[in-house]
Structure I
Amino acid sequence: MKTQISNLLKVAGVALLMSTPALVHAQNATELGSIRAYDKSGINVFEAPKDSVNKPFDKIKINWGAGFVQGFQNLKHSNTNGGLYKISPGFNTANANLYMDIQLGEGIRMNLTSYLAARHHNETWVKGGYIQFNKLPFEGEFWDEIMKYVTIQIGHTEINYGDQHFRRTDGGNAIYNPFIENYIMDAFNTEIGGEVYVRKGAFFGMVGVGNGTVRGYIDSLVATPQDGNIHKNPSLYFKAGVDKQVNPDVRLRLSGSFYNQASSSGNSLYSGDRTGSNYYMPMEPVTGTYAANATSGRFNPGFTKNVNAAMVNGFAKVKGFEVFATYEQSKGRNKNEISTRKAEQYAIEGIYRFTIGNKLNENLFIGARYNTVSARLANVAATATTAAITYNEDVNLNRYELAGGWFLTKNILLKGEYVNQKYKDYPTNTLLNGGKFHGYVIHAVVGF
């Protein structure tokens, strides 16, 4: 606790110093341009918008933002073999994020995002940052014409694989997600690399390259008896789609994404979240801890050596009703396996946001989501006392969620959900055999 308070004081001191009028000119997010707002107005925004006209630049401008989440949960869990963590109703650890967006030049913006406090890392961590170019600092009509349609983003930051990461909860940032938790198989990673976007009308495309891991890694790979390849490959990913406001009441979006890394030191596409699950300790062992068992309720296929993943997302909004659907298929293995395994995920959610006359204005919403994963578990290598174990059958995880929320203001949200999740076809000697959990979780959220 002392460490957390010390870190928060340090961050607050830096923020106060940097916000001094003599050093910078404070702005709000909309004045910086080409930015996704951190409040209610950022909902259903996917890629950060590209302003048609770059805002004039006369000095460095800065916008500070933050996100806070305080949760309360009442979950119950059970399995066949016992040995589960003892949970009871109570408040979860509060999460907090800090955002800094800086206008460095005309059409040039820098972002830095920090986790002030989270379940996985209680101390302050930098999530990542990037520089975004919507205009290049080169003279000439040629460059201006290109940058009418192109955006370049470079840094160590959240990669744009799939659309589900735009609707997930990320530490203290829970205002975009109408539900409490993210998908069972949570594709989210911060990588060192760059992305190039091309947008014209309703059509968009993106190509990206990264290092595949949540951190920098310069060590050489070590050969294993199953895999002698010690060459490291970059991650390559692509996205294309269409996003069209058909009329004032109807919006349609369809996108497809592909991600590949042929050889990695430890790919973290499905383990890149450094904040943790929003379900605390269901289906965890009795000896578990909040930090060490931070991914409760999720499934990581363990494709750390190589991975090929594809995701298709569909989004439709008709007045107050919206549907978001996901299909994902992923193949890969770890360095101790010879053959690849497959994981498959489906998810569909429906949300209704209420507007009655000029009242509510979509400030009140209800929703439901179904999410299922089918995957093969990684083989367990032999030890001095046990033989190797090969899993030949897929395991299945199914989750149902019912949610509702109320925006008191565009910056303050109270939401809650009922969740029911079941684990099927797990080996009889595992903790998750016959596993299930259910109950409710409530979040109080602030975002600005």
Structure II
Amino acid sequence: MFFSATQYAAATVTAAIRAGRFGPRGGVRRILVVSNTAAAPEVGTPLDRMAGFEKLRPEFDEVRSWNEFISPHHPAGWSPRAQDTLLWEKAVRLAWDLGDEPVEIACESIQANPSRAVADIFADSPIHVYADGLMSYGPTRNRIPHGMSSRIVRVLHLDLVPGLRPMLLSEYGVEPEAVPNEAIVDVLAQIGASGAGVLAERLPADRPATAVLLGQYLSAIDLITQDEEEQLHIRMLRAAARAGHRDVLFKPHPSAPAVYGESLEAAAGELGVRLTVLNEPVLAETVYAYLRPKLVIGCFSTALMTAAAFYGIPVARVGTELLLERITPYENSNRIPLTVIDAALPDAEHDELGAPLELAGAAERLTPLVRAVGYCMQSRKHHALREETAVWLATHLAEYQRYFKRRRLTSLRLPGGDPVRAEALRRHPAVRRAVRRLRSAAR
């Protein structure tokens, strides 16, 4: 059973299937289970009714809806009680005619629902985790119980930064496995063939957009306010205009309010830019393949890296410095995507734009930074990285200071922290009691 909440996730797992990552089809029944984790899924377009889904459908024997099955519960917030998991497994098997056959699960982020709920329900099933974005390069957000982590077979991921090794689930000894780029690009092209019709009707044919702006709806996850996010989009537009683009496409997040488009259109009028706001549920990669833009600008969206890695389109970032200051807590899983984008991409407001991103050799520079930030995020899970991180910080902190917080370095007694405060913390009675409790629990 393949669980997917977005069209991009379904495309990723379809690419993995076609690349042979799940073995031959003979004798195996494949079920795609779709879910909608938006705040109000009733008003959204289900994954299996989006343009292009018919290109993915042949890989699966059946398509089921998780939202419908657990209704009226919300898939992002519901998980079964421990004492009810056997009952839920029987209910799923009965409803979907699974019988007593062994089941394997392929799901997205195992730390959150609905993946966590499904893994609990099928408590004896092997689990294949697949990650479709930059978060795979960061550490696991939450602790995974041993009974679940021991069943995880591998982490399938997109090779967006060739040579950069994912940290996700590595503390449990889970090995990463890349989905071939050519496989995912081929799947995206097939989806795009259907989406191209939508774009042809929606976009002006006489003057196609030469720059694409990506919205993320960061205020929804409380990283910045709605007003600040509107200003972020306007900064993207001004950066595109500064680079000489007069026909611009803005692709908002599917959950973004309409006011975002209104404020951006007003700014476009002032700048003399013709702006198209694309509200239709079309993948960013479909837009890239259809328009072949000269520039893509965003904050820290994974779609920036797919533009560079899959299509060779020049990319640039806006607003990452603000997000690096605001993002909390330090363990926030968005920190690694934000770090990768900030470190790898040019600043759209100040740097020279228009050249394709040099991905060859990027991993050599990004690897020590990502591992150091990852250690600071989840030091208890990655003890082996401590010495490596300390050595690297001792020589590189001045250049990469913006990715680290002084308080975090102090609490971990790493270079760049306050040694006096660190010693005081170490000797504080409350801290000493907490350490004793942790050591006792570990024993």
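No lab work stands behind these numbers, since they all come straight from the coordinates. Keep in mind it's a predicted model, so treat the numbers as computed, not measured. Cβ atoms are built from the backbone, for glycine too; each structure is taken alone.
Things worth noting here:
- Identity of the structure behind -12500 (criterion: helix-only ellipticity at 222 nm (-39500 (n - 2.57) for each DSSP H run of 4 or more, over all residues; to 500), calculated), options I, II: II
- When mean count of other Cβ atoms within 10 Å over residues 240-247 is calculated for each of structures I, II, structure II gives the greatest result.
- If semi-axes √(5λ) of the Cα gyration tensor in Å is computed and equals 35, 27, 23, the structure in I, II: I
- For percent of Cα pairs over 17 Å apart, for residues 72-175 alone computed as 54, the structure of I, II it came from: II
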